[in-house]
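Engineer: These are the structures, in structure tokens.
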Structure 1
Amino acid sequence: MPSLSDAHHLLQLADVTRDSIHRIIAEWAKLPESSGNSQTSVDESEASLPSRELFEAQRTLIGATGKLVELVSSPASRLLEVSSQYNEARCLHIAAVLRIPDILAESGDKGVSMKHIAEKVGIETRKLGRIMRCLCSIHIFQEVGDGLFANNAISAGLVHNEPVRAYIAMLYVLSYD
């Protein structure tokens, strides 16, 4: 049962979140136009590290988000959510190994049909749909229409990015050695 102390923590988190968002926006404003949080190529987005101020604001916001989840989730729903993270990691592994972000990048923002992706990678359409929708639910891809998928800023980071793709593939293999 939430307490008055929990309500106080929630209000504090709102302040921390708002402050962090303002700091992030201020740091984004200092970046060249092509380096913002849009879908840039790996070469552009990986060319430089974020400023210390941006890094700290991002870290604070991510930490506040975790605390927010703790405060507002019921214990049972949070435990069930965490227990399903294996499935999410496995879906990401499949998408990375099959180079689905590369396929989606060919069509840009208009999206690629689930059927076309399935044919291209050799997976049954309904299985691919479950994989893609799982990843959309955690904001790795976006469904831009019924059965049409496109990259978002996160999955765009995998486009033609062999080091990250290989790392994701390796993590799955290492976890079963």
Structure 2
Amino acid sequence: MSGSGKSSIVFGTIATESQRQLNETYSNYIRNFLPKYRQPDADRIENLSTSVIIDQKRLGGNSRSTLGTITDINPIIRLLFSRIGKPEIGGSNLFSVNDPTGMCPDCHGIGRKVTLDLDKFLDKSKSLNEGAILFPTFAVGTWYWNLYSFSGFFDNDKKLEDYTAEEWDKLLYAKDIKFKMDMPTG
């Protein structure tokens, strides 16, 4: 039943005493660097083994986080599979979703494929000057729109549906292209 004290007895008594007893096995020097635990309010606790404490807080991380990444056991498991796995596929990084060589080429290790719906992003019946890019960050007159409009690569009055394959490629996929932007002043 909620509120009956289950978590309190586990975390406040058993886990605290287990951790306190474990810390007592270390030298005084090491104990100075460890968290301090008070002795729980209990008459007697016997035969308590060392415990691993996993609290009830939400785990941090990102969409690639798993129990293996959070507990740091993944590197050991990857190493194990890379050494004894059959068929052999290579080094331990090939088993890691957080390494480009080991992540899924479609979802990049996220677990789902994220794509852009161009029909919602662009209105092909309009030109750049008419607001063909529907995403607000690229609205006519914004800094990002100016990058396209004043790049010199596009006819700003040409409807997107009339773009050549080369123009489409440049509009959608061109990166690292250097150009001098001549914007009108005033």
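None of the figures in this text is laboratory data; all of them are computed from the coordinates on show. Because the structure is predicted, anything quoted here is derived from the model rather than measured. Cβ atoms are built from the backbone, for glycine too; each structure is taken alone.
Engineer: Identify which of structures 1, 2 gives the largest calculated value of distance in nm of label points 7 Å out along Cα→Cβ at positions 12 and 156.
Structural biologist: Comparing 1, 2 by distance in nm of label points 7 Å out along Cα→Cβ at positions 12 and 156, the maximum is at 2.
Engineer: If mean count of other Cβ atoms within 10 Å over residues 76-83 is calculated from each of 1, 2, which structure is the one that comes out at 13.8?
Structural biologist: Corresponding structure: 2.
Engineer: Any idea which of 1, 2 comes out highest on Cα Rg over 2.2 N^0.38 Å?
Structural biologist: With respect to Cα Rg over 2.2 N^0.38 Å, the highest-scoring structure among 1, 2 is 2.
Engineer: Can you rank 1, 2 by relative contact order in percent (Cα under 8 Å, 6 or more apart) and just name the one with the largest value?
Structural biologist: 1
Engineer: For which of 1, 2 does distance in nm of label points 7 Å out along Cα→Cβ at positions 108 and 164, calculated from the coordinates, equal 3.0?
Structural biologist: It was calculated from structure 2.
Engineer: Work out which structure the value 5.3 belongs to, where distance in nm of label points 7 Å out along Cα→Cβ at positions 28 and 100 was derived from one of 1, 2.
Structural biologist: The read-out was computed on structure 2.
Engineer: Follow-up question, since we're still on this one. So helix-only ellipticity at 222 nm (-39500 (n - 2.57) for each DSSP H run of 4 or more, over all residues; to 500), computed for just one structure, reads -21000; which one of 1, 2 is that?
Structural biologist: Checking each candidate, the match is 1.
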